[in-house]
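Take a look at these structures.
Computed from the coordinates by the stated procedures, all read-outs in this text should not be read as laboratory data. A quick note: this is a predicted structure, and the numbers were derived from the prediction, not measured. Cβ atoms are built from the backbone, for glycine too; each structure is taken alone.
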Structure P
Amino acid sequence: MSSEFNDSQESPGFLLWQVTNMWQKEIRFALEPLALTHPQFVLLFSCQWLNDRDCPQGVTQIQLAQHARVDVNVTSQVLRTLEMRGLLNRNPHLTDTRAKVITLTPQGNELASRAVQAVEAADREFFAGLGADTDQLKRLLIQLAKR
């Protein structure tokens, strides 16, 4: 079996995989003191973000899954865990009987705010070596995310 690349460092996919693993390790470390997994953080903070900006009456599980680009079944499982911890409420939607509206509890809001501080600090440290190239990386990632 052969590859089109002579060196593993020529493969953008393999490099992305390596860097992603390194970054996820740093994020896990940052979230550990808060007893949150990375998917829990993403959905908890996304809920806070969407409720604050776009959905003051509560975001639906589907909206949350689409925003975070997380599978709807995974979203439901993670939200169930966060609900059991008292961090959010999942209530029936007023007009769509199949939908659940997600709102954070005061404890969930406080934890989401603390967690985003920890994650953003970890991001600043992880990406600091890029300096001014950080903006270029963001532009490239946005371009890839539009696919």
Structure Q
Amino acid sequence: MSYPLEKSNDEWQAVLNKEQFRILREKGTEAPFTGKYDKHMPEEGVYTCAGCEKPLYTAKHKFKSGCGWPAYFDSIPGAVTRHTDRTFGMERTEIVCSNCGGHLGHVFKGEGHNTPTDERHCVNSVSLNFSKDDKAVEGAKTESKA
């Protein structure tokens, strides 16, 4: 699959640290309860892709799931692409950044969380950056209308 932002592995390695490359480009996973955004619960702000800085989630999408990774019940419209992941002998829904294809994590449904969607986007902190400025989300909405 192709994405608007395409780079070679060498180009990605030049802009990502080793752990970001392992997770975003090689579909790795950080250890549970170790990520900087697991317990991060701001009132406002936006989480962006650590690979390309595109807005992915707002602070209002985030909830406490207790899973050990940042959890979101939804994403900014069009920001996240879903794929079927059949690794490890099971079928899951992988989520990637719609702009650069960077691996974010997986989506789980029907776990009974008290959220509007009953979904949990289980995202690696390493895949994210955070900005207190919600204007990044407004910019994404403007771009998607163009």
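For distance in nm of label points 7 Å out along Cα→Cβ at positions 18 and 58, the calculated result is 3.9, so let me know which of P, Q that is.
Working: P: 4.7; Q: 3.9.
Value 3.9 for distance in nm of label points 7 Å out along Cα→Cβ at positions 18 and 58 corresponds to Q out of P, Q.
So if we calculate Rg/Rh (Cα atoms, Kirkwood Rh) for every structure here (P, Q), which label has the highest result? If you can, show how the numbers build up before the last one.
Values: P: 1.04; Q: 0.94.
Greatest value across P, Q: structure P.
Of the structures labelled P, Q, which one yields 27 when relative contact order in percent (Cα under 8 Å, 6 or more apart) is computed from its coordinates?
Structure of origin is Q.
Can you say which of P, Q returns -20500 when helix-only ellipticity at 222 nm (-39500 (n - 2.57) for each DSSP H run of 4 or more, over all residues; to 500) is computed? Can you show the working numbers first?
Working: P: -20500; Q: -3500.
This figure was derived from P.
From P, Q, which structure was P(r) over Cα pairs in 5 Å bins from 0, in percent, for residues 26-65 alone = 6, 25, 26, 16, 14, 12, 2 calculated on?
Details: P: 6, 25, 26, 16, 14, 12, 2; Q: 6, 19, 24, 28, 19, 4, 0.
It must be structure P, since only it matches.
Ranked on distance in nm of label points 7 Å out along Cα→Cβ at positions 50 and 130, which label among P, Q comes first with the largest value? Provide the component values of the computation, followed by the final result.
Working: P: 2.5; Q: 1.4.
Checked P, Q; max of distance in nm of label points 7 Å out along Cα→Cβ at positions 50 and 130 sits with P.
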